[in-house]
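Following this line, the structures themselves.
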Structure I
């Protein structure tokens, strides 16, 4: 489950996280265009931020947006995304797969700006990577922020976070070599969590054991 507290913040992704945090904490009303490569944590962060805002926020993937257009959804959905205090729009790059979607998004953003509502958009590409057409005007009011994927140090931080979460008195300890082995062998933070949870509770190793890098590589088939 995506939660705000489970999002791992490190040096690599702090810029993007801080931009979202400032908005949902009420320190700014600045709309945010968040971009980052696949597996950088954009969807996690949007879901987590929506969970943090409760009923004041709504998550909407552009694929859902386009599906409802095709199905002729009733006005309730579009009224909701037009009026919710904070709207989180994911996978912006998919918007251009639908002929009518960009214009409807332009109208939606213009109306939300008129009402003084906040919007966060996530995309694989920065704004410069799109031919925006008339969408350029409403999007010019957004602050762009990159959510970079975690590097080895950030992944190592994640290992320690999840070790603290899942370790019991019967769990083995992880050496620094073990931590780096897990971090280096994981592509996503979710992979780190799964690996650490298994090492803490699923290997049968005792609380007196300390796992090294070779132990981890063997147990996880890295």
Structure II
């Protein structure tokens, strides 16, 4: 697939819309779908993860320093998710998410959370979510600044609203935009600089020290 824009630098950084059911790596001994089925550009590697059952924006780069800025929790780069959850969260559940919840003995940083009035315009998922006639669903937008393993799913479950579908729509200043599932584009040099600037600014803000147990994995 031809990228939309080429950067003159020796490094390559791309934005990919990872489809549902695709592993966030390039090889799998069991033969399951991987990033290699969609990205032919040599030398780029995922800067963070997005689990097989989640969808949306991934950044891949050949620049190790940039990858560190994206994934290191010290930089607190914001990541935005659209999450379909079981039932409609009340104000208490939203307040818990905004204050941070305990996950395996570690309290998360506060999340920015809002209810969406309407379901977002997203491509259909190839495998529909489980449907229960007596259980309504709701979409929320969550922004977090750390990356505990499957953090978003664990946070919504901890407040009584399991995630049914999860789509990452932004990492720092880079948004998913209108990229379709399986499509990628190369970032411009300006976009790469904006990531570096955003990460530097976020990392300079005061906040609680990072837990030694914090992970650099994805937060989905």
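Work out the source of -5500 here, i.e. which of I, II gives that when helix-only ellipticity at 222 nm (-39500 (n - 2.57) for each DSSP H run of 4 or more, over all residues; to 500) is computed. It would help to have the intermediate numbers written out before the result.
Details: I: -14500; II: -5500.
The read-out was computed on structure II.
Using FRET efficiency 1/(1 + (r/R0)^6) of positions 87 and 143 (r between Cβ atoms, R0 = 25 Å, to 0.05) as the calculated read-out, with 0.95 as its value, let me know the right label among I, II.
I
Figure out for me which of the structures I, II the number 12.8 belongs to, where mean projected area of the Cα convex hull in nm² was derived from the coordinates.
Working: I: 13.7; II: 12.8.
Answer by label: II.
Computing distance in nm of label points 7 Å out along Cα→Cβ at positions 15 and 151 gives 2.1 for which of I, II?
II
Quick check for you: by relative contact order in percent (Cα under 8 Å, 6 or more apart), which of I, II is greatest?
Looking at the calculated values, the largest one is II.
So if we calculate mean count of other Cβ atoms within 10 Å over residues 103-110 for every structure here (I, II), which label has the highest result?
Once mean count of other Cβ atoms within 10 Å over residues 103-110 is worked out for each structure, I has the highest.
Bear in mind these aren't lab numbers, they're just calculated from the coordinates by the rules spelled out. What you see is a predicted model, and the numbers here were worked out from it, not measured in a lab. Cβ atoms are built from the backbone, for glycine too; each structure is taken alone.
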